[in-house]
Structure I
Amino acid sequence: MTTFQQRLREEMVRRNYSPSTIRTYVHALRTCEHAHHPRRLDRIGRDALRRYHASLFQEKKLAVGTVGLHVAALRFFFIRVLKRREMKEELPTPKRARRLPTVLTPDEVKRLIAGAKNLYHRTMLLVLYGCGLRRSELLQLKVADIDSKRMVIRIDRGKGGHAREVPLSPMLLTALREYYRWMRPKTYLFPGWEHGWRADRPLTAKVIWDAVKWAATAAKIDRRVSPHVLRHSYATHLLEAGADLRTIQVLLGHADLTHTTVYLHLSPQHLQAAPNPLERLAVATPAAVPRYRLRRFRPSAP
């Protein structure tokens with residue numbers, strides 16, 4: 001790790017950033033250092049930084065979201081570490097198209113859970129969907145976070161470091177008890193692996209991706225399914241069941257209600273419940289409409 005990478009890491013630790021964010025930012029800085037080697041980053045100018053920013057799209061062909069992470073890391077490094085605030089203008093956040101997220105139907109969720117490879121994977125899918133958790137939140141979930149007396153699951157460190165509690169359904173509690181009797185986890189609810197043996201440490205994100213991918217293939221779901229799709233499905237199904245947006249915002253841990261309103265566009269029930277203004281117009285019936293088509297008039301002879 002270079003001196004700049006170490007300084008970046010220390011500054012992020014001081015501000016209590018999550019380990020995954022620290023790894024992402026350090027990797028982005030390492031990539032930038034390699035691109036400018038042997039020139040030091042504290043000596044590059046605005047033009048060089050603009051060219052590098054453009055090269056992430058044109059040469060490396062990175063996705064918009066990935067470029068956004070690189071920009072955020074470099075902006076933090078130049079502004080917070082090097083105190084070069086003038087560089088902020090040279091690192092604009094790339095514009096990204098807003099697409100509606102994928103949502104599974106309740107029947108597809110049922111088939112997905114039924115297609116789980118084993119009890120380990122099945123319980124992961126149940127917790128992801130039954131609590132609307134992010135992938136990173138599932139990784140850090142501990143046995144002590146399950147409060148069966150109050151029927152809640154505590155998310156100690158959600159996105160942005162915010163803690164919250166989500167309801168624990170009786171069906172999920174039964175599944176978790178069955179899983180606990182079999183797995184006997186100590187600290188982490190879903191322990192990871194080390195050298196081929198189970199270890200009392202968080203599992204990797206790849207395990208969750210593999211669990212979802214395996215189940216989606218077994219369930220014969222043609223659409224691309226990711227762990228986050230289960231979170232989107234949880235929120236949409238809550239909305240269709242009658243939950244209000246504010247409640248869903250709290251359950252998902254959204255800092256801004258505008259992030260939750262996207263689920264209004266994903267719920268056919270809510271969209272179809274809105275009265276169509278066309279129905280209030282007294283338009284003529286099709287039988288009363290002439291059937292001729294417009295034709296060009298030939299110019300009259302002089």
Structure II
Amino acid sequence: MSMKKLNKIILSCTLILSSPTVLAELNVFTCEPEWKALLDELGKEQVKSFSATTAFQDPHHIEARPSLISKVRRADLVVCSGAELEAAWLPLLIRQAANGNVLPGKDGYFEASRFVERLEVNKHVDRSMGDVHGGGNPHVHLDPRRITKIAAALSQRLITLDPANATLYQRYHTDFEQRWLTAIDRWQQQALPLKGVAIVVHHKDWVYLFDWLGIKLAGALEPKPGLPTTVGHIVKLKNRLKTTPANMIVHTTYQNSRAADRLAQLTALPVVELPYTVGGDARVTNLFTLFDVTINKLLEANK
């Protein structure tokens with residue numbers, strides 16, 4: 001090998017070794033896209049995150065696939081909604097993964113709903129009530145005020161797991177919180193015409209959004225949470241709406257629209273498909289656009 005070629009190789013190696021590289025410090029498994037989106041804000045390049053579900057899947061019912069078990073096995077942190085939303089599949093994933101760092105009670109396990117006040121908490125639950133969660137309604141991400149509290153707790157958890165980058169995490173959280181609080185003020189002003197509007201839902205996904213914006217729940221297409229819609233229930237709902245009218249019917253991207261469309265035929269109410277989470281609409285690429293699109297769709301349907 002010539003001296004010229006040797007010098008080139010040495011120079012190339014020196015440049016590679018001296019070049020600044022950004023490595024993901026934490027490997028995070030999230031159960032739903034909303035938590036991956038939040039981690040993208042709070043961790044940026046310090047976090048490598050993965051979502052087990054998409055906006056087109058019902059987070060209640062997911063198959064505990066070997067690929068997901070492998071993801072949990074390699075995770076430093078598991079972030080999920082909690083309140084029993086993932087009870088049918090997450091415990092199995094964690095058990096099969098045999099990763100002691102992400103067991104419930106460890107720093108590597110984070111349930112978002114534990115850091116906020118939950119609605120619809122039931123002291124007594126049995127199967128006759130349908131798919132009811134004793135720990136309260138788990139869809140906490142649909143109230144941005146609650147996301148503010150969850151973000152603070154999750155940022156602190158990142159610092160606990162990766163204290164060497166605490167300054168970075170604090171900076172990312174401060175930046176997110178400032179932009180988020182500004183957005184909340186804007187959304188609340190924008191959504192004022194929705195206060196008092198009555199909406200029929202498919203499943204009770206929207207309790208937190210309605211609580212935040214003052215929207216009224218006019219009924220649900222499911223006779224009981226988690227149970228399939230029946231013709232008889234649709235007829236009862238139609239008759240009830242004659243005395244207590246609604247303004248629209250909403251469902252998520254992962255729910256079949258047939259029941260909503262049938263009730264719309266009987267009542268002439270508009271049907272609105274809402275994104276529910278990040279990725280549920282082509283325009284919903286982060287948490288900010290999730291609320292932008294959701295509120296705009298509701299306002300448009302209410303005209």
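Rule-based calculations on the coordinates, nothing more; no lab input. The structure presented is a predicted model; accordingly, all values stated were derived computationally and were not measured.
Overview of values
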{"read-out": "Structure with the greatest value (metric percent of Cα pairs over 16 Å apart, for residues 81-160 alone, set I, II)", "value": "I"}
{"read-out": "Highest-scoring label, criterion being volume of the Cα convex hull per residue in Å³, for residues 105-264 alone, among I, II", "value": "II"}
{"read-out": "For 1.18 (Cα Rg over 2.2 N^0.38 Å, calculated) the corresponding structure among I, II", "value": "II"}
